[in-house]
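Peer 1: The next part holds the structures, each set out as structure tokens.
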Structure I
Amino acid sequence: MRRKNRFTDISQEVSDLINTQSEKAFTEKRLITMFESKKSDWNLLNAISGNDFINFLLAEKVLKRKDFINENGRVKSLYHLPVISDYSVYTGFKRNSYFTHYTAMWLNNLTLQIPKTVYLNHEHYGKAIGTQLSQEKIDDAFSKTQRRSNRFYQGGGIKVVILNGQYTGKLGVEYRQTDDEYFAYSNIERTLIDISIRPGYAGGVFEVLNAFKLAKSRVDLKRLDEYLRKLDFTYPYNQIIGFYLEKAGYDKGKQVLFENEKKFRFYLTYNIKQKEFSRKWNLWYPKGM
């Protein structure tokens with residue numbers, strides 16, 4: 001039997017390998033790993049490398065390459081199927097990741113803006129360390145600016161920020177899968193929670209408020225409450241959710257779900273310069289809301 005020593009001998013097998021993957025975009029490392037797992041089955045010469053494999057995919061137009069610059073100024077390439085959505089390309093940065101915050105707002109029709117920053121969340125598997133809450137600790141934490149991820153990739157006028165979120169088992173995450181799309185994103189209820197907690201990743205508190213207004217006819221508040229309980233945050237984020245519901249004009253009966261214990265004075269966002277106080281929600285918020 002003639003030894004297969006060129007990719008052209010197995011072009012169909014190569015194409016099938018790529019096209020049967022659920023993801024539509026790949027890093028160089030991912031492609032080389034796939035190649036190494038099949039090299040023996042394809043009976044290829046040892047001299048043929050993973051880079052040869054990638055070059056063949058590009059030459060045959062099985063994949064295209066898109067380059068990005070990371071936070072350290074280094075080039076990061078993604079290799080993707082020729083006709084797919086940009087969001088499907090961006091998921092190539094992190095397998096098993098999903099879009100959150102402002103990006104999820106856009107995908108769920110919760111904003112009229114077209115964001116130029118994309119937020120891609122990759123859950124870490126470390127267990128969150130609980131802390132004993134006190135008013136002093138809350139005041140100190142929220143007197144500072146919101147912490148932001150310094151990991152990103154930039155290219156084509158878009159900045160993709162990589163978030164390392166706490167492990168939730170992808171609670172409230174949905175998938176969009178068609179011939180030219182494959183990506184995951186947080187649903188309406190999970191998105192409203194995430195942007196309430198980190199408004200700096202959502203265009204600020206006024207954009208968050210607008211998202212609650214746009215969600216009014218579609219959000220399931222019982223599900224949102226269920227998610228909030230499952231996430232079991234240390235901070236009393238129910239006070240923030242309730243405040244947004246009130247300001248967005250939700251029925252008072254629906255606000256009751258979030259009127260559980262309000263032991264601590266809380267904050268709508270970080271580092272509020274001029275603030276007003278909501279007695280109902282025991283919450284400081286920016287003046288003028």
Structure II
Amino acid sequence: MTNGIDVSKHQGNIDWNKVKKSGVKFAMLRAGYGRFLSQKDPSFDKNYENAKKAGIAVGAYWYSYAKSIDDAKREADTFLKIIKGKQFEMPVAFDIEEKSQAQKGRAFVSSLIKAFCERVENAGYFVCIYASKSWFDNFIDDECKRLYDTWLARWGAAPDYNGKIGMWQNSSSGVIAGISGRCDTDIAYKDYPSIMKQYGLNGFKKQSPKPPASNKNLTSGTMVSLDNTPLYISATAKNYERKLTGTYYIYDGIEMNGRYRITNSVSNVKKRPVSNYVTGYVKKSDII
């Protein structure tokens with residue numbers, strides 16, 4: 001776990017060197033809100049440049065007022081223009097919390113998330129969803145939670161949330177050296193900088209893939225470690241179904257179109273029927 005903060009123009013002038021010395025490892029920066037370039041956060045570029053200089057990993061988030069799918073797509077396009085040319089070690093986030101959006105229900109909110117996040121992800125970014133626990137529980141569908149990491153806003157001593165969490169905003173009243181007044185504090189549960197650099201996301205160039213499974217042959221039963229790895233439903237599917245993190249096993253060691261079938265237990269290796277025991281297909285190059 002690493003400690004972080006999220007900030008906007010409301011924090012004023014920040015002494016990022018003092019922030020760094022206080023133990024903060026990452027910062028999520030508000031890039032702006034809405035559909036127009038004029039809604040860019042006036043402190044975004046300055047915060048980005050100075051946080052980077054101080055050696056703090058950065059991400060960015062965009063506050064949504066979208067009233068339709070088309071609005072969400074326009075918000076994504078504006079966000080992409082504002083973050084173009086920058087590198088982010090942390091995720092970029094879709095901040096959704098407007099009451100008027102929730103009033104239209106789970107299907108509507110989820111459609112906004114998918115419209116925005118798909119557009120940004122297709123541009124080469126690692127996207128997460130920022131929302132409160134009540135929103136994740138009541139207004140965001142399971143597909144969104146499978147496809148994109150969760151940045152949970154839940155202030156208190158524990159997140160108290162049953163789903164998987166990538167980041168947790170645990171307070172709105174943090175006291176951080178270098179920042180006047182209060183600010184939001186966060187905890188990251190994943191090594192996001194390594195993910196961005198390894199897979200060439202958020203402005204980074206993809207690193208050479210690591211030798212799969214410690215240079216072992218990918219034979220049936222070989223244990224592999226996955227970290228936000230795309231999972232495909234077949235050897236030929238163009239788009240992945242979801243992403244996996246955890247320990248899995250090569251099902252039969254047969255390479256098909258550069259992919260291997262995996263299973264979630266060594267006891268399932270080579271068991272039939274395949275449909276009952278195979279979790280899905282992963283690219284050979286994605287196995288770490």
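Every number in this text was worked out from the coordinates using simple rules, so none of it is lab data. Keep in mind the model is a prediction, meaning the values are calculated, not measured. Cβ atoms are built from the backbone, for glycine too; each structure is taken alone.
Peer 1: One of I, II was used to calculate Rg and Dmax of the Cα atoms in Å, giving 20.0, 62; which?
Peer 2: Derived from II, not from the others.
Peer 1: On to the next question. Identify which of structures I, II gives the largest calculated value of distance in nm of label points 7 Å out along Cα→Cβ at positions 55 and 175.
Peer 2: The structure with the largest value is I.
Peer 1: In addition: State the single structure among I, II that was used to calculate helix-only ellipticity at 222 nm (-39500 (n - 2.57) for each DSSP H run of 4 or more, over all residues; to 500), giving -9500.
Peer 2: Computing helix-only ellipticity at 222 nm (-39500 (n - 2.57) for each DSSP H run of 4 or more, over all residues; to 500) on every structure in I, II gives -9500 only for I.
Peer 1: Looking at distance in nm of label points 7 Å out along Cα→Cβ at positions 15 and 135, point out which structure of I, II has the largest value.
Peer 2: I
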